[in-house]
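Once you scroll down, you'll see the structures, which are given as structure tokens.
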Structure I
Amino acid sequence: MKWSDGAPLTAADWLFTYHAVMNKANNTKTDYGWNEIASANAPNPYTIVIHLKEPTVEVLDILTMGGDAYPPLPAHLLAKLPDINHAPFNSAPISSGPFLLKEWNHGSSLVFVANPLYFRGPPKLKEIIWKIIPDPNTLLSQLRTHEIDVYASVDEDEIPYLDAVGGIRVVKRLVANWRHLAMNMRKPQFADVRVRSAIAEGVDWKRIKDTVYHGYGELAVSDVFPQSWAAPNLPPYRYDPADARRLLAAAGWQMGDDGVLHKGSLAMHVSISTTTNNQENERAEVVIQSMLRPLGIDVEIRNYPPNLLFAQDGPIYTGKYDMEWSVVTNGPDPDDSGSWNSRFIPPNGANTSWLRDSIVDATSDAAARSFDEHVRKALYQREQARLRALNPAIFVYWETGYVAMNRDLKNYRPAAFIADEWNAWQWQI
């Protein structure tokens, strides 16, 4: 294997990448999994030896396609820099994959060309233009005119119109993206589990899936992919506004003359946030708002651009939000410690509900320390049952992904996990 500049790709590149992740001078999103490595060395160019602090499945995530994996970086270009935050490589990277970045038209498109040094041989396509088109109507229009060959994640509103587009085929599959409503447990309004459970019961989540999102997803009961060997056996959420009122009253919240719940000096004025420029998400927020208002929960809609909402210094990771309506993408392994274990409360990870629970911590730790699927499945059953009891987040549905593509495009095979580009070297048209 070689880098696209001709330098060999070796174990030294992975070793440098490991040290770059752990280098505090680098702006690394997370070192989850990487920090479980006690030591690593490369005794020869084709061997990596990793010693773990203790057994952990987290290493599977960082070595494959998990959300915490980083691709090998070219040591011959970066190893002498004190940090890589402002390296020229960041805007003009070389590649070890099937395609090279030729042009980066910020906010508009990326142009990739075939890498003649790719280890499987030159890819079948000479060029891929990756267009950035935020508006789904424009995407559908360009699909009709064949200005684009692939509409990778068809917007739910556009799915009914695909049959009228000639010269395309549509692939449908369940994907490992789960829609949820997360609550910030550091906020006093959400500190009591009875309030969070009341919100879980006070909204008809199935109605939101079936109407706002046109029924294209599969109702969720946990954050473990339904087709996974570790999927727990749990009942669906119950829609019961009357019991929601009982729970709120039991938690000490009383209806005020203003139609809003009060508890001492606190009032149940809260916000919900999602990404801008997504009509379905905004409609879902309005439905949630309308269903919670009769319970005395006043919800303000406060949305942000995606690059701000999910930034490390943005509302979610700094805890400056009340409720957030978003999608999380899973890797193939069911390990979800990074979402719920208290070790991963920001800035140490993605436990952005700020959940601290000894049972969740113990079960997620134990599941991550075992490679026995039977042991892990039982632990995830217990962990997920505990999460359902605590409701730091409400799991709403798993996405059904629709990909519309030019009928002339061959070997484009969408995946359930992480990336549809896994076999890009085989694409041809």
Structure II
Amino acid sequence: MRLTDLDIITTAPPAPGWGGRYWTLVKVTTDTGITGWGECYASTVGPTAMEHVIRDVFSRHMAGENPENIELMFRRVYSSGFTQRPDPTVMGAFSGLEIACWDILGKDRDRPVWALIGGLMNERIRAYTYLYPLPHHEMPAFWVDPDQNAEAALALVEKGYTALKFDPAGPYTIRTGHQPARSDISRSAAFCRAIREAVGDRADLLFGTHGQFNTHGAIRMGAAIEPYDPLWYEEPIPPDNIAEFARVAEAVRIPVATGERMTTKAEFAAALRAGVKILQPALGRAGGIWEAKKIAAIAEPWNAEIAPHLYAGPVEWAANLHLAASIPNLLMAETIETPFHDALIKGAIRVENGFVAPPKGAGLGIEVDEALARAHPYTGEGLHLQMQEAPCDYQGINVFEGGAPAPRD
């Protein structure tokens, strides 16, 4: 069995658009006629350029190869151009293609992917989600309103969710990490207080940031939210100086989490050495399923947990869940529930009472609605996610809708 053909679909989720401006799906076919699907997470280049990168990685390092040879193909890509160091764009391309290889292997053997990477460890996977506005909430006011977020939190807890993530901490900018505005610190504490009062001990609070702060700014913010006992403090400083995570981890009594922007075990190992206790690989960037399995194994002796990250489409979600099903140090897995996510994989995976059952079908256990994906091509100019160019506002209110503001109908 050999890898022969590649097709790429860049699809844009319709409003509300949770999961980014577009998703890059890859469809790989073998000489035996088996098709595998994968998804490449957000890239540093636009979707057209990314398609060229994906095609180059496939034709240069994977075409004609047996899909079983995951390790060989990874080493080719990781070493490409005399690098042998993490490259988020090239490894992002490989990650989606690698996921497709596992989908092929599972279909060839009529077994789910988790059965090929260690078997079933977790029969139920705890799910978490961001707080998204309810139908009667107005944007952008929702993102700075503790009471509306508390209402959204309670609605999710009533659905069975036991962990909720939110990020009221102000803008993430192209500049270096900044000191948070005092108003952003106060607002973040108010969010934690309101949500904690609404849900009590029925759910963990997951305090999300996106590398906004410098080291001491992160420590100040951490001290303000500590009384509300968040389960994690996500990516409080930029990922380009991982050693500084150690200073934050030592200063605050909240477990530090990170990983959305990291790729390969090299970066995740450095995070563990810096005191990070919750790793959040996004499998469409981290190196794929096998590399993420290695990351999870490395984390075990550090007594660290894995919480696969998702701000993408349902193909990456499926890959995340197969990893989650197979590892002993799973904490939980992120999910996004929209009609488009559900329809794109024809309802194959769903959250039930706050948990997800590992897919049981062959390969990833999903069927991609290819016609639906093609019916929503991306025609915009923005990247999947983008940072703000303007600095933090220390006088007004930082109303920041995130790296991909929800499209309006």
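As an exercise: log10 I(q)/I(0) by the Debye sum over Cα atoms at q = 0.08, 0.09, 0.13, 0.20 Å⁻¹, for residues 171-346 alone, calculated from one structure in I, II, equals -0.25, -0.31, -0.66, -1.35. Which structure is it?
II
Quick one: distance in nm of label points 7 Å out along Cα→Cβ at positions 3 and 19 came out at 1.5 when computed from one of I, II, so which one is it?
Going label by label, the one that fits is I.
I have 4.7 for distance in nm of label points 7 Å out along Cα→Cβ at positions 131 and 371, calculated from one of the structures I, II. Which structure is it?
Answer for the origin of the read-out: I.
For mean count of other Cβ atoms within 10 Å over residues 227-234, the calculated result is 15.6, so let me know which of I, II that is.
Label of the source structure: I.
For which of I, II does distance in nm of label points 7 Å out along Cα→Cβ at positions 75 and 267, calculated from the coordinates, equal 6.1?
I
Using helix-only ellipticity at 222 nm (-39500 (n - 2.57) for each DSSP H run of 4 or more, over all residues; to 500) as the calculated read-out, with -11000 as its value, let me know the right label among I, II.
Of the structures listed, the value fits II.
In terms of distance in nm of label points 7 Å out along Cα→Cβ at positions 27 and 315, which of structures I, II is highest?
Top value of distance in nm of label points 7 Å out along Cα→Cβ at positions 27 and 315 goes to structure I.
For mean count of other Cβ atoms within 10 Å over residues 259-266, which of I, II scores largest?
The maximum falls on structure II.
Taking distance in nm of label points 7 Å out along Cα→Cβ at positions 155 and 179 from the coordinates of each of I, II, which one would give 1.5?
This value belongs to structure I.
One of I, II was used to calculate Rg and Dmax of the Cα atoms in Å, for residues 59-146 alone, giving 19.8, 54; which?
II
Tell me which structure, out of I, II, gives 153 once volume of the Cα convex hull per residue in Å³ is calculated.
Of the structures listed, the value fits I.
Taken together, the values in this text are just the output of simple stated rules run on the coordinates, not laboratory data. Being a predicted model, the structure only gives us computed values, none of them experimental. Cβ atoms are built from the backbone, for glycine too; each structure is taken alone.
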